[in-house]
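Multiple structures are listed underneath, in C-alpha cells.
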Structure 1
C-alpha cells in the first residue's frame, strides 16, 4: 500500500513539475524557454526555480550572451533521483487495489 505522504511536495506543484519535466528532456534550458514551456510569469517562474535550486534539484547558471544576461537551468542528479522517485510513487498510487 502506498503512503501518500511519500509524494514530494516540492515536485507536487504544477509549475515545478513542469520545470522538472522540461529539464528531464534537455541538458539545460534558458529562463525564457522554461517560461514559454510552463506558461508561468517571470516572477512566478523565478520563485519556483529558486525553490528547486534550494533543494538541489536544479542548478541555476547565470552567463552573458552578446552582452546580455542569460539565466540557464540544469537538473542535478539529486533532482533526477527525486523526479524518478516522484514518478514511482505516482505509479504505485495508480496500481492501488489492482492485482498483478
Structure 2
C-alpha cells in the first residue's frame, strides 16, 4: 500500500481543545480504517508542525477522503507527501534507463 506523510497543524479550534488531541488521534485512526487506510504512526512535534502522521492507504482517492473528512472536524490543516521506501525508490530509479 502506498505510504503518505502528513504534516499537520492545529487550527484555532484544535488549539483551544488541545487536551483532546490524543483522543482525536484515535478517532482519526478509526476514520482511516473506514476508508481502507491505516494510521501507522503519529508523532506530536515541536517546530513548524504540531503533528506528523504516517498513513498507508490503498490509493490517493482513499487518502484524500480520510484527510477531507478528518479536516472537516475543524481541528487540523494538513500538508501531505507521498513517500517511497528504499525498494520502491530503487524500482523508480531503474526506470531512468
For relative contact order in percent (Cα under 8 Å, 6 or more apart), the calculated result is 33, so let me know which of 1, 2 that is.
-> 1
From the coordinates of one of 1, 2, helix-only ellipticity at 222 nm (-39500 (n - 2.57) for each DSSP H run of 4 or more, over all residues; to 500) came out at -12000; that one is structure 2
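No lab work stands behind these numbers, since they all come straight from the coordinates. Predicted, not measured: the structure shown is a model, and the values here were computed from it.
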